[in-house]
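Each structure below is given as structure tokens.
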Structure 1
Amino acid sequence: MAYLIDGKKISAEIKDELKEKVAVLKSQGKEIVLAVIQVGTNPASTVYVNNKKKACAYVGIRSLAFELPETVSEDELLALVRELNVNTEVNGILVQLPLPKHINEDKVIMTISPDKDVDGFHPQNVGNLSIGRKGFVSCTPAGIIQLLKRSNIAIEGKECVIVGRSNIVGKPMAMLLIQENGTVTISHSRTRNLKEVTKRADILIAAIGKPKFFNAEYIKEGAVVIDVGMNRDENDKLCGDVDFDSASTVASAITPVPGGVGPMTIAMLMTNCVEAAE
């Protein structure tokens, strides 16, 4: 049976470390403030936003909540972002995605100051990552690196296969693994002979948004499997992109869903907020 990589436990350790850092900053008279903007009442977004607020409260970060109606105009949203950019009390700005169809997400991301872009989505931060310069890194890939490191799983020299090429997970994940001296393949919906590609992986990262797609047939004996998926199965239960029961029979280590990558995303958002203040 595969070793279970416990994201809840590791994220709790990170948050405890951050709590100490925040206490030190507070003793020096520095308060950390995260502005969270949510447009509309998408139920999934509301859950994520509430989890982020809870994490802020635990770590000692003050969160400012801006809950805007679904009908808010793009100009009004951009005006709020610009206001927060120049507000010296605010260290980080987070606009919860997805946004309603009448608002251009790229435009909103571009408007956030790169110095306050704690999601790591601004092209300047993405560019910094691609050339190995310091900047904010997208929280999910950064969390996966921490999961591996804190589970004593070596990346250097390993064959790493990512399935999924999104700007939020797949692409930044590849760059981070390269920085850790992994040998990286990005595969996706147009990849031929996907099973052959994934079976080469010492570390397999699944991020395609298809429930229980990857079973034991896709996984090399002894591989480490990181499941980024967050789906609902036929019984409306949360599940990942990996068929956990099947994959566990061949993997050496695996993340569960829920309780694997998800908590790490929020822990890394808190890390970025503390870095923004420092």
Structure 2
Amino acid sequence: MKRYNPIVLIAQVSPISAILGLFLIVPIATILIVSFWDYSEFMLLPDFVWTNYYDTLSSFVTYKTYLNTFKYTILTWFFTLLIGFPVSYFLCFHVRTLRWQIVLFLICTIPFWTSNIIRMISWIPFLGRNGVFNSMLISLGLTNEPLEFLLFSDFAIVLAFVHLYTLFMVVPIFNSMMRIDRSVLEAAIDAGANGWQVLTNIVIPLCKPGIAIGSIFVVTLVMGDYITVRMMGGGLRASVGVMMWNEISLLLYPPAAANAVVLLVVVLILVSLMMRVVDLKKEL
């Protein structure tokens, strides 16, 4: 058996360990420590108190805000999956040449060439009360007055989320589909399976790792987002991210840190539940 030099192993592991420690462990540890601090109107008071967690977990507003955030998360996950799976299926099984697969996939990434804020702002003149869509509906005689729910509403928030994060669902599903052995599909068709049976019995089961990874991306991004809810909700809608941002704006860092720790725990629970559905280590 080949023996490894411990010094060489430490030298190999040290760079990545230092990077993870500096950019992951240290920030999380700092947030955890600050979440137990006390505070006054003018300063932070290093201490060890449970007041911040008690105020967070005993507040009805907190539970209502989390329910609202879960609503955005579930709706966004559903629509990104509803869009992402057919797009991935088309690119993988209906586009025959690799060149066109790459070209069409790059077209899907075009929105990511601009920042999230610019993409969100572009919806405002389109969905506004006197925007392009309402003007078109009125000119076509489909409605007599502008539709008020299009902008600064839950509809606008979910629409922006789907626009921003659909690609995070497309990429892992497309990757899983590309790894499917085409001979398996041909054998199923030769055995008499129709298209629906091939999809439900072969394609979808083999795409579970991609669906799980895409779901983890979408869920974690939506749960921690605040700028989309703030802009597309017009300041009239709440989420966990907006709640923490409001506390930071008021310099209430310990309560914001406590909320961040609670959110981290909730996200980890959701991710662990999704990991139980699909064993990624085994599947990948």
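Computed values, structure above
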| read-out | value |
| --- | --- |
| Structure with the greatest value (metric Cα Rg over 2.2 N^0.38 Å, set 1, 2) | 2 |
| Comparison of 1, 2 - label where relative contact order in percent (Cα under 8 Å, 6 or more apart) is highest | 2 |
| For -20500 (helix-only ellipticity at 222 nm (-39500 (n - 2.57) for each DSSP H run of 4 or more, over all residues; to 500), calculated) the corresponding structure among 1, 2 | 2 |
| Identity of the structure behind 19, 15, 10 (criterion: semi-axes √(5λ) of the Cα gyration tensor in Å, for residues 198-269 alone, calculated), options 1, 2 | 1 |
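Each value in this text was obtained by applying a stated rule to the coordinates, not by laboratory testing. Computed from a predicted structure; not experimentally measured.
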